[in-house]
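Q: Next up: some structures, all given as structure tokens.
Taken together, the values in this text are just the output of simple stated rules run on the coordinates, not laboratory data. Source: prediction; values computed, not measured. Cβ atoms are built from the backbone, for glycine too; each structure is taken alone.
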Structure P
Amino acid sequence: MMAREAEARHSDGTPLGKHIAALSMGTAAELLAKAFLVGINPALIAHQGDINSILIFSGDVEFLPPGATVRTRMGNEVLSAVRKMIQIQTGGQTPWSDRDQEAVLEARNATAHLGLLRDDQKINFMVSGRRILEAIAAETKDIGEYWGPTSHDN
């Protein structure tokens, strides 16, 4: 859903559309990376060192204090973890570059936190985002319609 929204908004060519595309593409990449990790073990998305989150994601809720909250790992952490796992599964091939990852997350974060989106990026966040999503989807079982038929490079 988020990936389709990114495609639709980016192609409308308006500044608002590009901002929404940046938010949507970055969110899509992070959520798909988290889904990939949860498919292996839900505790893999728990914020490092947060025992309550680890307990919640591992299903051991009887040990939680009242009012316990959950925290997940940040986008860059989960994308880096998934990239390493895919690299291992594919015999060492890097599914996307550091720069691809930076472009997608930088565009999302600059838009979300500052309301800014640079036109002078050396790498297109949409192309990078597609590369990341397609690499994860190819290694994810039962991905269903997450990406859909709109996958293509500009």
Structure Q
Amino acid sequence: MIWLKNYNSGRFVLEYDPATGKAIEVARDLARGATARGFYVAQGHDLIGVFASPAGPVFFVNRDRYPMKDPTFGVEHQRGDREHRFIARRGGAPVYELRYPRRTDFGQDNWTADEESADWFLWLAGSAAEPQFYSYYTAPLEPARSS
């Protein structure tokens, strides 16, 4: 099991099993270990995220996991004035697609200075275009340690 930080809230973490995709979101103070390299967001009934692994970053939607170094995998983001669209594809077929309202609640603190830092989907699409993203997220799994 690993613990992942919620991208939008410091109040929650995700206990995630990289082998099975089993996940449970809990309050941060209930976490039983240090957080691993990665983030997740809760979107409706879905838990979407990315975590570091020895084979590189792994994108997940609930229990489905997709190695981001797979040349047939990719993420794209289309900005709109009122609505954004995020798509994750594998082999050209969408594995996750979301239309969501554009965030306007950024720039009010030190952590969300711009839309890219406030919006996880924008962050991921931009980061996935950078080689250093893949080297940073190529790391040993960090199992949760009891505290």
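Q: Can you spot which of P, Q the value 3.0 was calculated from, given it is distance in nm of label points 7 Å out along Cα→Cβ at positions 22 and 70? The partial results should precede the final answer.
A: Working: P: 3.0; Q: 2.3.
Here the read-out was taken from P.
Q: Where is Cα Rg over 2.2 N^0.38 Å largest, in which of P, Q? Working shown, then result.
A: Values: P: 1.10; Q: 1.02.
With respect to Cα Rg over 2.2 N^0.38 Å, the highest-scoring structure among P, Q is P.
Q: Out of P, Q, choose the structure whose coordinates give relative contact order in percent (Cα under 8 Å, 6 or more apart) equal to 27 when calculated. Could you put the intermediate results ahead of the total?
A: Numbers: P: 27; Q: 23.
Of the options listed, only P reproduces it.
Q: Distance in nm of label points 7 Å out along Cα→Cβ at positions 30 and 78 was computed and gave 0.8; which structure, P, Q, did it come from?
A: Details: P: 0.8; Q: 3.9.
Going label by label, the one that fits is P.
Q: Another one. A value of 1.9 was computed for distance in nm of label points 7 Å out along Cα→Cβ at positions 6 and 94; which of P, Q is the source structure?
A: P
Q: Work out which structure the value -19000 belongs to, where helix-only ellipticity at 222 nm (-39500 (n - 2.57) for each DSSP H run of 4 or more, over all residues; to 500) was derived from one of P, Q.
A: The value was obtained from structure P.
Q: If distance in nm of label points 7 Å out along Cα→Cβ at positions 86 and 134 computes to 1.1, which of P, Q did it come from?
A: Value 1.1 for distance in nm of label points 7 Å out along Cα→Cβ at positions 86 and 134 corresponds to P out of P, Q.
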